[in-house]
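So, here come the structures, one by one.
Please treat every number below as a calculation from the coordinates, not as lab data. From a predicted model like this one, the values you see are computed outputs, not experimental measurements. Cβ atoms are built from the backbone, for glycine too; each structure is taken alone.
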Structure I
Amino acid sequence: MEITSAAKLHAALTAPDAETRLGTLEAVVADPKTALTFGLHADRDLIDVLLHQARSTPVAAEWLTLVNALAVFSDPRVVAFFTCVLAEHCEPSVLFLASDYLATRRARIPRATLEQLLLQNDSPARARATAPLMMGIGVRTPAERLRVALLCEGAGKAPPFANAIDAYLAELRGPFVHDARAALIAQDDDAATALFAYWAALDNATKEWLIEWSIATLPASAIDEVIERVVDSNDEGLLRIALLRVAERPDVSITPSAEVLAHWLRHRDPGIRRAAILKSAAPFALQRLVAIIDTDVDAGVRAAATWRLAVDFNARALPQLLNALGDEDWQVRAAAVEGLVAVGDDVRTDVRSLVHDARLPVRVAAVDVLLGLGDDAWLAEHLLGGVNVS
């Protein structure tokens, strides 16, 4: 149908068959200025018709075509339409289409409206689509500044934690928690230390993250304070996370009270028992470690006690370390090998006597110790009949 008037244009846009409607929309998008020159029909112009169609058409492919057609026009009515779309629609692609339109047209949107859309948590996509618009008019509050920094690449660094405490605490409970955590991590140790002052305001997920982050990055001298905070919380889950992370740091030891250490050593969680043995700065009694090796059902705990025997008692623990070479679990045997090698030449004679032990694991472990002590020549002579093994 050849369109020569506003009446024919409106009729084509509202025709019963979709092919005519969509073909007309394509023609409008291709030449919007000419389409507008047809003027009014029944006191409505082209934009009035498109807005009416968009508001009455179900959200589907044709609705998206109508929205894309409206986006070619710079008009206050279209601005109002896309502002409503930004506030009410759910589809991310449509929200960003609305945001791009409003930004391109430099639309004047009330600050209160943008602030509400930016800081709501029900639709992360809506907040992300609003952030560039808020950045365009300038942020004012710490909450605005932080969220825009989290969501817009060109917004610059997020504000320091000390300058936006309430905003950070809110973001740590919201949909952009991972962005907020990344912003805090970028501020290094100061932010981690400061965040502990608001421990009571943090949810459990944030506490778990803060514990892991702090123990991984804070100086070794600061870790005791983290552990004290966790112990005071009486949360077994947080305690396990803290002690397991401490066990992963070779440069860290902790100083729990005797009462707390005794509780950890009796704990049902073997990870906590193991960390207590490995990381307690206070020395253990030899018989206590021997009792753990003899009675604990967890091989990792027995291995930790075996390693600790060598560290705390050196040659004085030689009988116990030699006995551990016959443990049923490889972890304990490996710890005993490491400990005996660390003790040094004092163990050589006793270990040599075990290379012909009736138990295969003991023989293998004894050979490992002697290799660690550099006893290759003796092993070649006594096990290989003098064959050169170099």
Structure II
Amino acid sequence: MTVAAPSSAHKLLGRMVDRLAEQVHPREETLSAFRKVPRHLFLPDVDLDRVYSGSAIPTKHDEKGNAISSSSEVAIMALMIDALRLERGQRVLEIGAGTGYNAAILAELVGADNVVTVDIDAEIADEARGHLRAAGHDAVRVETADGWTGWSDGAPYARLELTAATADVSPHWVDQLEEEGVLVAPLLLRPNAQALVALRKRGDTLESVSVFAGGFMSLRGVGAAVDQARDVGPWRVTSSRVLDDERLLALLRETPSVGVAAPASWNDLALLAIADENSLALSRKGSPVYSNGVVADDGRSLAFAEWTGGVLSPRLLLVSYGGPEALERLRRRIDEVRGRAWQGLRVIAVPTGSARPDGDVVFVHENYTFAVSAKR
């Protein structure tokens, strides 16, 4: 069902979707769904220009000021929806109702009575219900529940979409997904490494059909990942391995060595975080900008990549502390991942405790073990 937008909003909506088509080239069906759903109905208190910028917009914060719910960036939404490979009439479960906007897009593609969306926060769920009603999609079922347990009442589902990052796959999701069904989720493979993965169910095994870059705030509730970011002096640090924070802080107080790196992208650096067991992410406390890097095996040196120069003339700098070991490791890793497409990755997930899957990198989590490798 399409709800007409005021003329100014309608123009802005059209421009947003045109940009979306140019940036990520989603399917025509996906673009059509975005054109039919006025985003401002789901963000009624936000300026129209900001609404139709297509950017992620936080909508609720905790007592510490951290965002706990948002309207996701539309480009990432489109990529995830395309990865679901939706067909009319399929039943879809969304974990993380948020504003209800994503559920409305799903409803346009499969039919509103085929969509169930759940949120752990009753207030958020109630607001999503109201937004969907305003947009003409009151047939979408909105439930308050811990997303880790899914929603068995509507199972089995042909598709399941998680709009919050998770460090593991819930057995409930797999049980509620039909055979050959697709689960799309942001996976925290390492504390500082996230990948968006579309996984097809084949028995107890989940096999990727697509992998791409992106980031979401973490799932809340029973299955919430432990926040492993910590304060080290004026720095906020997340690392893949346990580090001696006193030694790390002593390194960061040294005068660094700075050099210009060969061209690389943020996608390359995100792949680096997955590939290297010594990877870490760090930022100055209070700054939204973070850098990816590595620490040497002995912990006596570290190096990270930092963007500078602004939009017009961006440069990638390699900043290192201590001896040359970490810098050499970082250069080697960047060379290994540079230009490697996320779409060239393959992820296999099997229940932990079963036969260990083969992969270039293997991550053992409580419920599922994930093997990541480059497609041969």
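Using the calculated result 3.1 for distance in nm of label points 7 Å out along Cα→Cβ at positions 224 and 256, pick out the matching structure from I, II. Walk me through the numbers on the way to the answer.
Values: I: 1.6; II: 3.1.
Only structure II yields this read-out.
Could you figure out which one of I, II the value -19500 for helix-only ellipticity at 222 nm (-39500 (n - 2.57) for each DSSP H run of 4 or more, over all residues; to 500) was computed from? Write out the running numbers ahead of the final one.
On the way: I: -19500; II: -8000.
It was calculated from structure I.
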Assuming 62, 51, 41 is Cα extents along the principal axes in Å as calculated from a single structure, say which of I, II it is. II
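Which structure, out of I, II, was relative contact order in percent (Cα under 8 Å, 6 or more apart) derived from, given a value of 11?
On the way: I: 6; II: 11.
The read-out was computed on structure II.
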